[in-house]
Every structure is written in structure tokens, then in C-alpha cells.
Structure 1
Amino acid sequence: MRFPTLVRATVCALALLLSTGAMAAKKEAPVNKYPNATRAEPKVDMSASDQKDLNKAADLVNENKNDEAEPLVQKVLSNDKASKYAQAFAHQLQAQIDWEKDKSADAIAEYQKAVALNSLPNDAHFQVLYQIAQLQVQDEKYADALVTLDQWTKETGSETADELALKANAYYRTDKFQDAVDTMKKAIAKSDKPNDSWTQILMASYFELNQYDQAAAVVQEQMAKNPNDKKLLNQLATIYIQGDKPQQALDLMSKAKAQGLFTTSEDYMQLAKLYGAADKYKEAAATIKEGLDKNILKPSYDVYKLQGDVCTQGEDDACAIEAYTKAAPQAKDGNIDYQLGYLLFYSDKSKDAAEALSHAISKGGLRQEGEAYLLRGDAENDMNQVAAATADWQKASQYPSTKTMAEQRLKAAKGGVKIKRAPKSAPKKSPG
């Protein structure tokens with residue numbers, strides 16, 4: 001966040017204040033921008049030599065010739081006989097030079113020295129204070145910015161939309177969300193054309209306060225002006241989700257898709273997740289398939305993992321197996337392989353199931369490790385690999401969650417009883 005226009009305008013204005021003689025005498029009296037100011041106008045004076053140097057320095061700064069301007073500025077600052085006004089103006093010019101060199105901390109310090117001298121005319125003094133607050137916000141020194149802005153308000157005896165918006169921004173950054181709301185509402189009310197960033201801060205503040213209806217109202221008002229703004233669409237959908245209104249979020253994003261506004265992978269992924277949250281798994285799977293077919297969704301672990309999840313929930317095992325098969329090689333743990341093995345086993349593909357479960361156990365990090373051994377034992381038993389099945393059931397018996405089932409299998413196998421396949425359980429939401 002840079003502020004070149006405001007800073008340069010101040011330098012030009014101050015340069016004009018140094019004009020003397022007949023031309024200055026003919027100028028109309030300046031308009032008093034701060035009629036309620038509590039700060040008295042100081043006497044403005046400087047020597048002819050300092051005036052010459054500072055006028056030249058100001059011209060050079062405005063021409064981006066900072067290296068030529070700086071020696072002139074330092075000449076005045078090192079002059080013990082220079083007036084406070086000349087020194088304040090020189091500090092301000094030095095701040096501009098430091099700012100142009102991306103030395104924001106030095107620029108703030110120089111501006112603060114100019115303010116401390118308390119010798120600039122009111123308009124210039126107040127502008128410098130405001131610039132300090134801007135730079136403090138830019139440097140993420142939000143608490144300092146609030147102190148500076150309070151000083152600005154006290155000395156000017158006024159409030160402006162820009163100043164209030166900057167203060168609201170600082171409140172938001174310091175987690176004072178209610179103060180941010182109250183202040184930003186005042187800023188917006190004072191402006192004919194509020195900046196879009198102002199409404200964003202207002203919306204975000206409501207969001208942080210869990211006032212989702214108010215946050216939604218802010219975004220809805222913006223969307224009335226820009227109905228095809230993707231950023232606003234996504235923000236409103238997020239607000240609806242957080243506000244426990246998934247159907248409204250789904251309706252919003254479905255409409256956006258129908259209007260041809262879906263152009264990114266994030267669009268398709270968010271809609272698929274919304275369908276999943278609303279238990280509309282077939283629609284979720286269809287959304288992912290469409291995104292992949294259009295090459296908008298790129299093949300990735302996250303895409304295939306989500307596809308496998310929603311297909312599992314929709315009891316489309318063939319779709320889930322295909323998706324998990326593509327996701328598994330990229331998985332950092334064995335949970336996807338376990339889910340794949342489970343689906344393969346109940347699709348009468350015991351050999352493939354045993355292989356997937358072996359990958360799951362080898363990768364580790366399983367949330368259902370006992371179940372992995374139990375299920376692999378079942379697959380091996382299906383293939384008449386009795387010794388391997390017995391070994392896996394014995395391992396499964398060491399886990400509390402599978403102890404009873406494993407012991408039942410071991411007892412049955414020892415007694416020569418044919419072990420029937422356990423019934424498939426209902427899919428769990430968001431597996432893996």
C-alpha cells in the first residue's frame with residue numbers, strides 16, 4: 001500500500017508556502033480546511049538562504065532527483081540557526097526521500113520530527129500526521145496508527161471519511177472488530193463513493209463477530225452493483241456456509257455455474273464440496289467429472305480424493321474405486337489405500353483388495369489399523385490363503401476395535417467353519 005499522490009501533493013503545497021513577494025501578495029487567502037482545529041497557527045518564517053535551498057530541494061524531490069535533493073535538505077537540518085519551520089519542512093522532505101528509498105521506518109521518524117517541532121502551518125501539519133498514520137498502517141504498526149489518528153482528530157477537531165476508514169482498518173487489524181464496524185459505518189456514511197476496500201473491511205469485521213447476516217447484507221449490496229464479481233460470489237458463499245446456510249450457498253454457486261461464471265478449479269471444487277455438505281453426492285460427483293472433462297480441474301490428489309469421497313457417499317463404488325486408485329499413489333499415509341481396499345473387497349476383487357491393504361499398512365498413519373489387518377485377512381481367506389489370513393487376524397486381535405471380530409474369525413477357522421463375508425457397512429462421511 002503506497003501513497004505517492006498524497007505525499008507529493010503535500011510537498012508541492014509546502015513549496016508554495018515558501019513563495020514571497022508580489023506574487024504571493026496577490027494570491028487569494030487560502031480556504032481554512034479545519035475551522036474547528038484546536039491547534040493555533042504557528043508563525044511561519046525562515047531565512048532567504050534556507051528558503052532557496054528548500055525550494056530547490058522540493059523541486060528536485062518532485063522530479064525524482066532525491067540524491068541531488070538530500071544534500072540541500074541535510075544542509076538546512078545541520079544549520080543550528082535554521083528556524084523551526086525550516087527544520088520541519090526539511091524533515092518532511094527527508095521523509096519523502098526516505099519513503100522513495102523504501103525506508104518506511106526512517107520516513108516515519110522524519111515525519112514525527114517535523115510534527116514534534118510544531119511549526120508547520122495547520123494544513124501541512126495535519127497532512128503530515130495523516131501520512132504518519134498511513135505509513136504506520138502500511139508497516140503493520142496498527143496500534144501506533146490509532147494513536148496518531150486520535151491525535152489528528154483531536155487537533156483538527158474534525159472527522160473525514162478517509163480518516164475514519166483508515167482508523168477502522170487499524171481497528172480490524174488489531175482484532176477490535178466492533179470498533180471497526182462502528183467506525184467504518186461512519187466512514188461510509190460520510191462518503192458519496194465509498195472505496196470497495198472499506199466495505200470489504202466492514203464485511204470482514206461482521207464475519208469475525210459471527211454476525212453473518214450483516215456480513216451477507218454488505219456483500220449482497222455490492223453484488224447488486226457487480227453481480228458477476230467472482231470474488232464477491234465466493235465471499236457470500238463462505239458467509240452462508242459459516243452462517244449454517246449451506247442451501248443458500250449451494251443455490252448461489254449453482255446459479256453462478258449456470259451463468260457460465262465458473263472458470264477456475266476453485267469454483268468447481270467449492271461447488272462439489274457444497275453439494276457434498278448438502279448430501280447431494282451424485283451432483284457433487286457430476287460437478288467434479290465436468291470440471292475434469294473441461295480440463296478446468298487438473299488431476300491432483302485433492303481432486304481425486306474428493307471425487308472418491310463423494311462417490312463413496314453416493315454408493316457409486318466403481319466411481320470411488322477409480323478415483324481412489326488415482327489418489328492413492330500421491331497419498332502421504334495409508335488411509336486412502338485402506339478405503340480403496342475396502343471397496344475392492346466388497347466389489348469381489350479380493351486380490352486387488354489385499355494389495356491395496358498391504359499398501360495401506362506399509363504407508364502407515366492409519367486411523368483404522370486393526371481394521372486393515374482384519375480386512376486383509378478376510379481378503380486372503382477369500383483366496384484360500386489360510387496361513388496369511390490367520391496371521392493377519394492374529395495381528396487384528398491386538399487392537400481393541402477389532403479384537404472381538406478377529407478372535408471370532410480365528411476360532412471359526414480353527415474349528416473348520418467356513419467364514420462368510422461380513423456385511424458391508426454404511427459409508428462414513430468424508431472418509432480418509
Structure 2
Amino acid sequence: MKAVLKRYKNSSLTWVLRSLLLGGSVGLVISALTLAVGACSSLREDHLWLILFIPAGAALTALLYAKVGPYLKDGASQVIQMINLGIIDIAHPSSIGFKQDPQSHYSKISTKMAPLLFLNTCITHLVGASGGKEGVGVQIGASIGSNLYRLERFLFHPKSASLDMRQQGIWLISGAGAAFGALFNAPVAGTLFGLQFSSPRENRTDALLPCLLSSVTACLLGQGLGVHTFRPLQVEPFPLSVKTLLALCAMAIAFGLFSRIFCLAVNHTKGLFARIRQSLLLRALVASTCLLGATLLIYALTGSFQYSGLSMGLIVQAQQGTTAIGAPFLKLLLTALTLGSGFVGGEVIPILVIGATSGSLLASLTHIPVSAMAMFGSIGMLSGSTKLPLSCFVLGLELFGYANPLPLFLVASLSFVASGKLGIYEKQILPESIKDL
């Protein structure tokens with residue numbers, strides 16, 4: 001019987017069935033998250049006075065974490081660490097990883113994570129904080145994968161106490177990849193993201209089939225439900241020349257440096273408010289009051305709240321060449337204050353917005369169409385911030401329908417190299433060459 005269960009556990013057919021179940025579950029939840037964030041954003045846009053409740057939203061978020069579980073604030077780091085434990089166990093088949101850190105092999109992702117993150121993300125967008133949804137989506141996808149793994153263990157291996165970190169890692173990788181793919185309707189980018197985001201220098205090819213099938217299933221389900229997660233514009237093509245490639249190299253380095261600025265700004269803002277140690281609630285109120293003040297000041301200067309929330313309209317303006325001077329810095333300011341206030345959602349969409357507006361403003365320095373520069377800016381900054389150049393390269397192909405791979409790959413690669421060691425994933429294991437920059 002044990003031999004049958006072991007064979008069942010590792011068979012390709014079993015992983016096909018697991019992946020379909022996981023991808024379908026993640027696709028449903030991500031579709032619900034997308035619809036909920038859209039509804040909250042629309043409600044706020046129809047009732048702009050809700051922006052005044054930014055401090056109340058931050059306070060409620062802090063209270064929910066304090067009540068349900070403060071440890072859930074580091075959900076992304078927990079997911080990354082658990083995936084990387086699987087890499088250690090693969091490298092040491094004799095269970096050296098287990099002997100060195102046995103407690104981690106009994107760890108699990110709380111069932112409270114997904115609903116709490118879902119609710120707090122809705123709060124973020126209802127009051128107009130400058131956040132995304134992909135960071136939470138990835139954690140929710142990994143949480144679903146973890147819970148399905150535990151359910152399978154309960155049904156088929158009820159007497160086993162410690163966890164198979166390699167198996168759990170595949171579930172987490174596939175859940176995270178499916179969520180990322182569904183959020184952007186980019187199944188291949190989702191697959192690469194799942195395989196690499198915890199450790200860009202390692203490629204979990206043992207998770208390739210499950211992650212791919214889960215990502216494709218989640219994307220197809222979202223399309224079937226008619227949920228539009230991201231609607232990019234087409235990029236104008238342009239001829240390549242030595243002069244153009246040299247200009248792209250310079251711009252790619254600039255986008256990598258911009259990603260450094262973004263990560264530094266977010267880290268320093270979090271560190272500044274972390275000095276308020278009396279209580280998490282007081283910290284949230286002080287930081288969110290600063291966020292509200294900055295939001296109202298920007299409205300007084302620009303006459304618009306377009307820098308709040310997802311700010312997808314700024315990407316449209318960037319590709320049309322109508323970006324206002326200072327737009328990237330205003331979005332960066334609100335995003336840093338949002339994350340410092342304890343709001344949740346994610347950084348990827350704000351990074352895409354900041355990168356697109358930066359690229360649009362720099363287009364006048366080159367002979368490259370403004371729509372292409374907006375794309376290069378968004379993908380370049382994302383590559384530098386996530387340390388995932390291959391995932392970002394493929395995301396650019398899928399997201400923008402861009403047909404020429406060379407310039408996009410060049411930008412994603414050079415931006416990654418120029419970005420340094422700071423990134424948006426704190427526990428990510430980086431290549432030594434990047435750490436030393």
C-alpha cells in the first residue's frame with residue numbers, strides 16, 4: 001500500500017489532476033479579488049470623500065492584523081522561505097535540511113492568510129491608498145496551494161507529522177505562479193514567476209509542469225468568466241539600429257537605477273515609521289495621516305486623484321505621450337507612504353505605473369516611439385525591483401503584445417544588472433553578482 005501511495009504521490013498524471021484543481025481554485029479566487037478591487041475602486045471614484053477615510057482604513061487594517069495574527073503581515077517572506085526550504089531538501093536528499101531546522105518542516109501557512117489579505121486589499125482600494133493587488137494575489141495563490149497540500153495529506157497520509165518540503169514547495173510555486181498569471185492574463189510569465197521568485201538563481205524545474213498547468217488553468221478560467229484583469233495598449237513598432245540599441249542600453253540602466261530609488265524610498269519610509277514603537281495602531285495612524293495629507297496636496301496641485309489606487313489611467317497617458325511632468329515621483333511618494341502605513345495590496349502595479357510614466361517622459365531623449373518607451377520603462381523597472389528579468393521579459397511579450405524580443409530582453413536584462421541588491425521581496429535569494437553591486 002505504501003508503495004502504491006508513493007507512486008501515486010509523484011506521478012505526472014497525479015500532478016496534472018492536482019494542477020487542474022489548484023489552477024481552478026486560484027482562478028476563481030483571483031477573479032473574485034479582481035472584481036472586488038474593481039468595485040471598491042469604482043465606489044471610491046464615485047464618492048471621492050472616501051479618500052478622507054485613509055487613516056481609518058489604515059487603523060482598521062492594523063487592528064485586523066493585531067486581532068487575527070500579526071505574523072500574517074510577513075506572508076510573502078514566509079512563502080519564499082518555505083519554498084527555499086524545499087530547495088535545501090533537494091540539495092540534501094539525506095534530510096540534512098530537516099536535521100538542521102526540524103521545526104520549519106512542521107510549519108504551514110495559516111488558513112487565515114487568504115481571507116485576511118483579501119479583506120485588507122479591499123480596504124486599501126476603497127479608501128484610495130496607492131497599492132496594487134498582485135502581491136496579495138500571489139500570497140493568496142500560495143496559501144491555496146498550501147491548504148490543498150494539507151488536505152491531500154489529511155486524506156492520504158494522515159499519520160505523517162512532518163511535511164515533505166519539496167512537495168509543499170511545488171504546491172506553493174504552482175499556486176503563486178497561477179495567481180500571478182491570472183492577475184495579468186499572462187500564463188507563461190506566471191509560470192516563470194512561480195519557478196523563480198523565491199530564488200532567481202535556482203530554477204525549480206521539478207515544478208515546471210504543475211506550475212504551467214495551474215497558471216494556464218487559472219488564466220483560462222478568468223477569461224471564461226469574463227474577468228478583465230489588465231488591459232494594455234498596443235506598442236508602436238520601430239526599426240532597430242546601432243544608435244537605437246545604444247539608446248536603449250542607456251535607458252535600461254536608468255530604469256534599473258529608478259528601481260533602486262523605488263526600493264530605497266519604500267524601505268526608508270517603512271523604517272522611518274517603524275521608529276514609532278508604542279503601538280502598531282499609532283504607527284498606522286501617523287503614517288496614514290501623512291498619506292492623506294500628501295494625497296490632498298497632490299489634488300490641490302493637479303486637480304486629480306489619479307495617483308491614488310491602481311492609477312491604471314496613468315499607463316494609458318504614458319503610452320499616449322500625455323504624461324505630466326513629475327507623475328512618476330508623485331506616484332512613488334504615495335506608494336511609499338501607502339506601504340509605510342501598513343496597507344496591503346502589492347507593489348507590482350505601482351512599479352509598472354511609475355516605470356511607464358518615467359519611460360514616457362524620457363522618450364523625447366530618444367527616437368523611440370513613446371508607447372514603446374512606456375513599455376520599456378514599466379518592464380525595466382519591474383525587472384530591477386523583482387530581480388526576475390526572464391519573467392518580466394515574457395510578461396512584456398504577453399502583456400503588451402510586443403513582437404520584437406531583442407530590445408525588450410535587452411532592457412529587462414540591463415535593468416536587472418543595474419538595479420543592485422534591493423528588491424521588493426525581502427527573503428529572496430539573489431545571485432552573488434547582484435549582491436555585490
Structure 3
Amino acid sequence: MIENADMKGLPYMLYADTEGRVYDHPYYRMAGLLGSAPVVLTEKDLVAMPEFSKLFYIPDCPPIGLDPITGEYKIVPEVVVDGRVKKCYAVAAFLEPGMVRSHLPAVDYGPKSYVLPMWAYTAAGFKDEKYWAAGFEIEYNHRWDPRNYDDRELIPAIEEFADEHTGGPLVEHLINCATRNHCFAAKNLFLKRWEAPLPLSQACNAACLGCLSLQPDHFCEPSHHRISFRPSKGEIVSLAVGHLDRAPEAIVSFGQGCEGEPLTEYRLIAEGIEEIRRHTQRGTINLNTNGSWPERVRTIAKSGLDSIRISLNSARPAFYRAYYRPKNYDFSDVVESITISREMGLYTMINYLVFPGISDQEEEIHSLIELIRETGINFVHLKNLNIDPQLYLESMPNTISPALGMKKMVEILNKEFSEIELGYFNRPVR
């Protein structure tokens with residue numbers, strides 16, 4: 001039971017019917033979880049849900065609501081509407097880019113017999129004719145504002161691009177990414193601006209629980225379709241040079257959601273960068289990677305790479321291994337890659353995949369602070385980890401370390417490292 005809390009001012013709990021139609025409950029209030037623990041939401045935890053966020057419903061799983069009179073959490077499996085009893089399913093939000101979720105949706109996962117698709121499920125509610133979500137903005141960047149990605153501009157841009165360039169399998173792959181998977185980076189290539197992708201790897205040396213491009217048969221539907229061929233150096237160089245030469249705030253990036261681990265193709269990347277730089281010195285060449293092969297990182301850095309973003313879900317080795325399930329490398333290799341990147345003069349970022357109740361634990365915050373001090377990174381991306389919350393929590397090691405909250409984690413990091421940037425997006429460094 002919650003004591004001394006103004007629960008009547010909280011947004012109302014959302015629920016969905018069996019057809020996925022979303023309603024606000026007339027009595028129960030919105031609840032949120034840190035990990036698997038219910039917590040009291042306050043006004044400071046909530047943000048009016050941004051326009052281009054999404055709502056999902058979770059079949060078979062009832063929501064957990066907060067009784068504003070008793071302060072008790074209640075599983076709400078059904079609701080009576082017009083004298084008829086109807087089943088209730090939980091509802092979650094998926095936030096716009098630049099937003100960090102602070103709480104998970106309050107859901108009873110007991111009846112679930114499937115794995116949710118890989119999205120960042122966030123607590124949501126309804127009040128004053130608005131949807132509300134548990135989260136906060138860590139960075140606004142016009143280059144990734146969904147309002148700047150109007151598909152009515154994209155299709156003519158693709159047609160114009162096709163008239164100007166010789167077609168190839170990589171271009172066709174990126175057209176599919178732009179039009180079917182709605183990848184903003186792929187759209188940028190055809191809109192001739194900002195950051196564009198250069199996917200090239202079919203293989204990976206990790207088996208991430210939340211892999212966006214490859215999942216075991218019938219496990220869950222991947223968010224992207226992994227590239228199925230090895231692009232030629234010529235096509236990579238042609239696309240990169242064309243983009244870097246003409247795009248404002250230009251970046252080209254190896255390592256995308258639609259591929260495996262780019263370090264498996266490190267020779268192709270290094271040779272490609274050398275050739276790109278023979279033709280243009282404009283723009284930023286970036287590598288997104290798991291950092292599993294330090295010496296391959298060194299080789300690519302020598303070729304003319306400008307920036308690197310190395311992904312990890314945790315600064316604690318056991319938590320890292322539980323999510324990434326690395327093959328023939330370990331967490332120490334990732335740390336070495338970060339260190340080498342700084343030594344080689346790269347603008348060095350970590351793509352920190354955050355999850356409320358895990359990333360904000362005291363032990364995790366302490367470990368992350370030590371990692372930053374040890375390596376001297378420039379930038380920490382706070383990216384919401386796209387994964388079924390139940391799957392992630394069940395897969396992580398047991399710990400008694402308390403969760404302090406995502407906002408508190410950010411506050412601590414800002415206090416410890418005034419020179420380190422916290423944000424959400426890659427940025428040009430040239």
C-alpha cells in the first residue's frame with residue numbers, strides 16, 4: 001500500500017480490448033515499474049506523449065492499475081462496459097527519438113506464452129485529453145525529428161536518386177530499408193542530407209537477446225531484415241563519396257540495425273574508407289560496432305575513421321554477457337576497443353542500451369562511472385533497449401542493488417562528468 005501520495009492526480013490506466021482498441025479506465029490510475037517492482041509515479045516522472053510516439057497493446061496480459069483510494073496495485077483482467085464483462089489487455093507507449101523512458105509498463109505477464117517484438121515498452125496513461133508517458137527528453141536534434149521525414153518527399157527523392165545513380169544491390173537494399181522499415185538513416189541517403197547508412201555485414205559474433213535483424217525461428221519477429229549479400233567496395237565508395245560531398249552535416253555510418261557486426265568485414269571497411277578519403281575530405285565517417293575485436297578497431301581507425309560508437313547494455317561483465325552472449329570475445333575486449341579508440345584520436349561514444357530497474361541500479365551506475373574514467377570516452381548515448389521486458393528481466397543476473405531511477409542516474413552522471421556529453425544521436429565531428 002502507498003501512503004501519503006496524491007494518487008488521484010495521476011493519469012488513468014490505459015487498457016485495450018481484444019481488437020486492440022485503447023481506452024482509459026474510469027477508476028484505476030496509471031502505474032509503472034522499475035524492473036519488476038511497482039513504484040509511485042509523480043508528475044515529474046511524466047511527459048505528455050510526443051506526437052510521433054506509438055501505442056502498443058500486449059495480448060493476453062492484463063494491466064496493473066493503482067487504486068487511488070487504497071493505494072494498492074491491482075491486476076485488472078476485465079472491465080464492465082454497458083453491463084457486459086470485457087477482457088482487458090495492457091497498453092504501452094513507444095517514445096519518439098530523443099526520449100528516455102523512466103518506467104516500464106505495469107503488466108501481469110503471467111498469461112503470456114510468446115515473446116514481444118523488440119520495442120522499448122514504456123508506461124503510459126491518459127488525463128486531460130492527453131496521453132502521458134513515463135520518460136524525459138535527453139536530447140532534441142532536428143536531424144532526427146520525425147516531422148522532418150515526410151514520405152511524400154521521400155518517394156520523389158528515391159526516383160531522382162535512381163535517375164542520377166547506377167543501381168546496385170546496396171541501393172536496392174536501402175530503398176527497402178527506407179520505404180518498408182522506415183529507417184530514418186536510409187531515408188537521409190535519398191534526401192541527400194545528414195547521416196546515411198552503409199550496411200555490409202551478414203554475420204555477427206554475438207547472439208544478442210534483442211537483436212533487431214535476426215531472431216531464431218518463431219522466437220519473435222525481427223524489426224529489420226538483415227542484409228543478405230556482401231556489397232562491393234565500389235558501391236560503398238560511390239554512395240559514401242556522393243553523400244559526403246553534397247549533404248549538409250554529412251555522416252556515413254557502418255554498422256546498422258539491418259546488418260550483423262561490421263568488424264566481421266573490417267578489411268572491406270578499412271579499404272573502403274581509404275578509397276573514400278582519396279576522393280573527399282568532407283564529412284564524418286563513423287562506425288557503430290560491438291567493439292569485440294580491438295585490433296580490428298585499430299586497423300579501421302588507421303584507415304581514416306573519424307568517430308566510433310561502441311554498444312553495451314551494461315558496464316558489469318555478467319550483465320553484458322547475459323544480453324550479448326558473445327562468441328569468442330568478452331567484455332574486456334570491448335573495454336580495450338574503447339581505450340584504443342580514444343588513443344587513436346577517434347571521437348569515441350558508447351551506445352548505452354538503458355533499461356529502467358537495471359541501468360539505474362547503484363552497482364551499475366558505479367560501474368559505468370569507473371568505465372568512463374578508465375577509458376575517457378567523449379559521449380554517452382542513452383538509448384532505450386528494445387526488448388520484451390519479461391525476457392530481459394528473466395535473463396539478467398540476480399542482484400539486490402537498488403534502482404535509483406533513470407533521472408537520478410542522469411543527474412549523477414552529469415555531476416561526475418561535466419565534460420562528457422549525454423545524448424541520443426550521432427553527430428558530425430568534421
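Here are the numbers for this structure:
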{"item": "Comparison of 1, 2, 3 - label where mean count of other Cβ atoms within 10 Å over residues 298-305 is highest", "result": "3"}
{"item": "With relative contact order in percent (Cα under 8 Å, 6 or more apart) derived as 7, matching label from 1, 2, 3", "result": "1"}
{"item": "Per FRET efficiency 1/(1 + (r/R0)^6) of positions 258 and 330 (r between Cβ atoms, R0 = 30 Å, to 0.05), the highest-valued of structures 1, 2, 3", "result": "2"}
{"item": "Highest-scoring label, criterion being percent of Cα pairs over 31 Å apart, among 1, 2, 3", "result": "1"}
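Each value in this text was obtained by applying a stated rule to the coordinates, not by laboratory testing. Note that the structure is predicted; figures quoted are calculated from it, not measured. Cβ atoms are built from the backbone, for glycine too; each structure is taken alone.
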